[in-house]
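We did not get these values from a lab; they are worked out from the coordinates using the rules stated. What you see is a predicted model; the values in this text were computed from it and never measured. Cβ atoms are built from the backbone, for glycine too; each structure is taken alone.
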Structure I
Amino acid sequence: MNGIKVFPTICWSDESSFAWCFDGEPEEAPVFVSSVGVRNSKKSAKLFLAGYEAMKARLKPSRILHYGKPIKEIASEVEEIEAFQEKFRGLKGS
């Protein structure tokens, strides 16, 4: 409406959410994803990857931007965007 491009962050839980969690999201457009919180658990990583593949199949994104450091399984497919707080690390006391 105001000429600002917005890229949605796509989220899901487990397979039971796949039927509705991508509803209303743009197809063949850039999207953000994040694997924050899935690094310490094989189960969480497996759930994330299942949702990631479902998201790709359903939305066919033109670009996949990743907030923060991606897990190794998707690192070659996504564009890593530095987490906002990383810009301020080391600035305390400056």
Structure II
Amino acid sequence: MARRGQIPGSTFVSTKVEPHGKDKAKVLGNLTLHGVTKPVTLDVTLVGVGANSMSKKYTVGFDATGTIKRSEFGVKTYVPLIGDDLHLTIAGAFELQD
């Protein structure tokens, strides 16, 4: 079962990271949604780096945002009655594995 905000069967594969000043980057990649793959650029901000207080493992946290048009991914129901722009907000962390 999908959690709130989670889209079943969706994937994002990064192809390039472009640093943009302190703690910011643009991450370019391919988003697959509803069986359609399109290039997407995400604006990423570093949230923090250090030992996770619970696991004690080295962790890197980030936030990412971007906008896509849902119709470009085959989700066209009620366009233009309902907006076509879908604003993505992603929070994530990478944990160093032993």
Structure III
Amino acid sequence: MYAVIKTGGKQYRVAEGTSLKIEKLDAEAGATVEFDQVLLVGEGADVTVGTPLVEGGKVTATVESQGRRSKIDVVKFKRRQGYKRQKGHRQAYTQVKITGISA
């Protein structure tokens, strides 16, 4: 069984037992979180599509860890003008493991 959930402004296709990195949630490692914005639930040829959400759809997950992704460099540069601006950014994430899907 799989589902498509919406969290952090993004959509993810998840199945039981999968682990994924999502936008940061305020939860400690080991805590249980529920995603109630379920857009689609399917198993084989039997697919339920919500309008826009599946009624009674819920996905549960446990928080594995909190972290920050690798650094990206943001550079603004104009040649021969003596103009250069440099910044770095590290996006925070939460790694979760999907434990259950119900529809």
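For mean projected area of the Cα convex hull in nm², for residues 31-70 alone, which of I, II, III scores largest?
Once mean projected area of the Cα convex hull in nm², for residues 31-70 alone is worked out for each structure, III has the highest.
Comparing relative contact order in percent (Cα under 8 Å, 6 or more apart) across structures I, II, III, the highest figure comes from III. Of structures I, II, III, the largest value of distance in nm of label points 7 Å out along Cα→Cβ at positions 15 and 39 belongs to I.
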